[in-house]
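Rule-based calculations on the coordinates, nothing more; no lab input. Keep in mind it's a predicted model, so treat the numbers as computed, not measured. Cβ atoms are built from the backbone, for glycine too; each structure is taken alone.
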Structure I
Amino acid sequence: MGSPFFILSNKGESQIIVTKSSPILVPKSLFDLGDVEDYLRLQYDVSKAGHILQDEIEDYISISYLDKTENDCLTQLEPRHYQHITTFLYNILHRAIADKAANCLCLSIQDECIHFFLEKDNRLQLVNDIAITSDYDILYHALNILKQYGLDPDNCVIYLHNGSESLAELLSEYTDVTLLKLT
């Protein structure tokens, strides 16, 4: 992805959507605020003062990090609210699918990245994103996720957001696909 964030503004409040790397998800039952920097060290260089981002996605605490330079670019925006793109997309997709299947895989394509959200028995099981290389790579990853979680493609729905017709057709050869058009 290009910029590490984009900004939405509504009624004088800025919402900063962070797009750099996947957040770290920690189950709420295991989350300890005192361990946040240790969690972040798994993925980020937190040696320089930056800004820790924390929000919730279902039964998880999502944490990510803006380094000092990135955070300094945003200091003039007040008031502001930070949210990782993963949480932002999940919330939008979750609201958009009123009668979603108990077992579903939501795919959202943003720039050159695809975000995966797997729900099994109505519980969030997996959040991941990868760089897009081809429709066949997306198909491989989608089917592999279903296999790893023991879901039969015949009993699972894939919800596709921002996907091409050709990708929808390819996926529909293996499972039910519903295209999501969000306004």
Structure II
Amino acid sequence: MYLSLFCRFYLRRAYEAYPVQLVGTAACLAMLIAVLAAWGGIQRQVSHLADEKKALLHRRPGAPQSERADVAVIALPQLQSAEIVKSFNNIADDLHVPLEEVAYSLDNADRTPYLKYRITLKTKVGYSEIRKFLAVVSSEIPNAALDNIRCSRTDAAAPVLGCELEFCAFFSKKDHG
């Protein structure tokens, strides 16, 4: 009780003598407390991320990349360009997605352990057909991934989208020129 009266007396006296300085000091203390609280949260997040990174990169020295316990290794198929073209065309035909333009290109970088086959498709269909097409491609061609999608409409009320879909399919580099 005496401490409370003591603090109240001196705080009131300080406020009457130096009101701007007292309010400024209180604001600085509040900001310092907020910064310290935020800093503690940031430090915990950084520590957590460092632990996750360490767990992801943890492996025996000299062990091959495939022995990492936390990484799923996918055996990539050999490149057969006719088969990948046929797969995309069959999926589009089955789902009634008309392909207006199709382009294929092979990226054969020397420093990568795989081949990257780019497939670009242009079509004009509805939103639901695009979603179905992407879902089927994802399930039936597991080594292909959607890299980019750009859609536009000529009219806001039109149900048809003009879309350009860019896929990358990855293949084993073994036995390839």
Checklist outcome for this item: Note: Rg and Dmax of the Cα atoms in Å at 30.7, 90, derived from one of structures I, II, originates from structure II
Checklist outcome for this item: One of I, II was used to calculate FRET efficiency 1/(1 + (r/R0)^6) of positions 23 and 127 (r between Cβ atoms, R0 = 30 Å, to 0.05), yielding 1.00; that structure is I
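Kindly point out which one of I, II the value -16000 was derived from, the read-out being helix-only ellipticity at 222 nm (-39500 (n - 2.57) for each DSSP H run of 4 or more, over all residues; to 500).
Details: I: -7000; II: -16000.
The value was obtained from structure II.
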Checklist outcome for this item: Matching 28, 15, 12 (semi-axes √(5λ) of the Cα gyration tensor in Å, for residues 47-134 alone, computed) against labels I, II points to structure I
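Kindly point out which one of I, II the value 18.6 was derived from, the read-out being mean count of other Cβ atoms within 10 Å over residues 111-118.
Working: I: 18.6; II: 14.0.
For mean count of other Cβ atoms within 10 Å over residues 111-118, the value 18.6 is produced by structure I.
Supply the structure label, taken from I, II, corresponding to Cα Rg over 2.2 N^0.38 Å, for residues 119-158 alone with the calculated value 1.31. Write out the running numbers ahead of the final one.
Values: I: 1.20; II: 1.31.
Label of the source structure: II.
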Checklist outcome for this item: mean count of other Cβ atoms within 10 Å over residues 39-46 gets 9.9 when computed on, of labels I, II, structure II
